[in-house]
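Below you'll find a set of structures to go through.
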Structure P
Amino acid sequence: MDVFLGDWANLLVRWAHMIVGIGWIGTSFYFMSLDYSLDLKERKSIGVFGTSWQVHGGGFYHVEKFTVAPPTLPQKLHWFTWEAYLTFLTGFVLLVIQYYFNAKSYLIEPTVMPLLPWQAAAISMASLLVGWLIYDGLCRSPLNDHTLPLALCVFALILGAATFYTHVFSPRAALVHVGAFIGTIMAANVFAVIVPNQRKMVAQLIRGETPDAKYGKVGKQRSIHNNYLTLPVLLLMVSPHYPFLSAHPQSWLIVTLIILIGALVRHFFNRADAGDEFGSYVWTVFVAAFLVMAAIYLTAPATVIGKGTVSDSEVLKISEVHCASCHAKTPKHEAFKEAPKNVTLESIDDIKRFAALIQTQAVVNRAMPLGNQTQMTQD
């Protein structure tokens, strides 16, 4: 694919992914907030579990939630499905454009595991499917009735995936794949469990039967899982822009902190929406802040002290071999038509100008060369 057209495809798909993702997250957060804000004392209709009075955009709204389902099916029933489906589809297309088509640059790092592009793509797709199957199996097991043990098992599954990816893909691709792993579980929850269960309840209503409450219960459980995983997956998806997150030799630790911080922040807002006593959940703020400080400490750049001196000619030779194929006015690398971020490294003046970036990206974070295609050593 032409580099210019490829960049436009990347941009448009990324934009679409953001748009539908915001829609999905917005509806998810809204309905969780709605559930937590229900007034269980006020009942206006038969079978209503709780109600909520809300004001927004200059108008007042009165919302009722039924314990299981209304006595009769309304003529118009609004479904919230395509936001989740399109978020997954656009995310997967973006994965193809960014990582599968440019596997040698972004997905594969020979020093981690020497793979052919098709092998890396196959491992990526298979792992996403296997992750969902294991997660779904856990949720359908006897653990289903035990919230904390199930949550710990799902947490362990994600950390296992993080460890796996860091031993297969490039560091930055590994963290993105953890995000894709979680995102696939979330989208599959909607596609394979939540919506089908809702359709079963609708079908029972149409047949004049009393809807089975178990379908709503299972769907609610999966929705709660999605709610607590949303904030971690958002940060993991943007992690390639911050390679210090993946530079830690045990980056699964960073994934652990991201998940815990995101879940704690989400719990804070959930309990606030529920109207709980502030003192009963304010602890989440302090724990999350402590974990943020731990993450900053773990990702702090190590001090690298060079030994001996290097001549200008040696520096230029290193740059020519490892850097200038991309970072040149006319790049030779197939993935670029211009120097990334306008950083050129073809002269000593260029290298002095961008010395701080070179120190950060190539020495400390080891994010360059891309995919370490030139197999640059730490020495």
Structure Q
Amino acid sequence: MLIAYLDCFSGISGDMLLGALFDAGADVSHVERSLQSLGVEPISLRLRRVRKQGLTATDVEVRCATSHAHRNLADIRQLIQEAGLPLRVTSLALQAFEAIADAEAKVHGLPREAIHFHEIGALDSIADIVGCLLALEQLGVARVEASPLPLSAGRLTMAHGSYPLPAPATMELLRGIPCYGVEADMELVTPTGAALLKVLASRFGPMPHLVPMAIGYGAGKATREGVPNVLRVVLGHAAALPGGIEQDSVTVLEAQVDDMLPEHFSRLSELLAESEALDYFFTPVQMKKGRPGTLVTVLAPCASTPELTSLLLSHTSTLGVRHSTCTRSVLPRRVVTVATPWGAVRVKVGLVPGRAPKLAPEYEDCRSLSAQWGIPIDIVYREACRAATEVT
């Protein structure tokens, strides 16, 4: 599995990411040809090598005749949906522009369909976003992860006037993404960069366990004093242990409570089951002064840490939540859907080197069929395992 890690030590924009992907080996001619399908005006990409604080990087300029036309969300949807792009590129591009529209709508107090994009609605900005998605698709990237983002102070002149940095819409897009402040009177994270991260990145944190295969640097247009204004992309394969076992990172959140009504744990369990938590459990513990309590432990994707921290602080009596990042080893896995006499059941298949796969039928599927047909859940479970054995 090919992973792209975005090292945003000097921020991110659409053209910086596009330049870094080309620098790492993406096919420029393929992306340029695919962009023509947007069907508005001819689009060309001009690449040049530049130096930023002694570091060589690729600068990308999108050239098109109508680069400053203003569009609304419906216009952009039509452009993308009629372009005949790969399905994943189309889906992610629409998600990115819908995220931008939602952010602008929140800032301006308007419905998102009423938002008129200014700089972001220009064809060059559309080409930046779609071009990045095409480059990732062409490279065969299966997962994108990123570092926390540096945010600067200062002001930025936009279509509506002078705004504080980061731009208000950018701040809305960065909800739930780890950030930190830096001394830099310039825009480090643009709305296009933030929107791409919003729809692409599955985790924010240190570089995952991977074997680097290609490294690319994309240049920003401005010069940042003392720091190369570039984005670094590291392309690599997930570092595997013997037998194809993979490694990734998860967040472990913990909170101890000793003053919460027992029945409230039932509601907490429901909320965690509906969340993006990978797993959760409650452990009886003996706390200070001899008081019995409960340790609430949640395993979560790193990107979901803010939301799950808020959930625990809101729905338990704790005053604080600990969280740490752990590395875990996982079997390669896939999900198959099998037919049983009572209906379809999804089954997780864990691939174990040198032996039969591990099979885990989806509990909710088995429970639903058990209730519908009035048969023991164990019978559904065993039949799903038997059917999965035949197709794995």
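Just so it is clear, none of the values below were taken in a lab; they were calculated from the coordinates. The structure presented is a predicted model; accordingly, all values stated were derived computationally and were not measured. Cβ atoms are built from the backbone, for glycine too; each structure is taken alone.
When P(r) over Cα pairs in 20 Å bins from 0, in percent is calculated, the result is 24, 50, 22, 5, 0; to which of the structures P, Q does this value belong?
This figure was derived from P.
Work out the source of 1.00 here, i.e. which of P, Q gives that when FRET efficiency 1/(1 + (r/R0)^6) of positions 209 and 249 (r between Cβ atoms, R0 = 41 Å, to 0.05) is computed.
Corresponding structure: Q.
With distance in nm of label points 7 Å out along Cα→Cβ at positions 129 and 185 computed per structure, which member of P, Q shows the largest figure?
If we compare distance in nm of label points 7 Å out along Cα→Cβ at positions 129 and 185 over P, Q, the biggest value is for Q.
For mean count of other Cβ atoms within 10 Å over residues 193-200, the calculated result is 24.4, so let me know which of P, Q that is.
Working through the options, I get structure Q.
With FRET efficiency 1/(1 + (r/R0)^6) of positions 233 and 329 (r between Cβ atoms, R0 = 35 Å, to 0.05) computed per structure, which member of P, Q shows the largest figure?
Q
Where does the value -18500 come from, among P, Q, when helix-only ellipticity at 222 nm (-39500 (n - 2.57) for each DSSP H run of 4 or more, over all residues; to 500) is the thing being computed?
For helix-only ellipticity at 222 nm (-39500 (n - 2.57) for each DSSP H run of 4 or more, over all residues; to 500), the value -18500 is produced by structure P.
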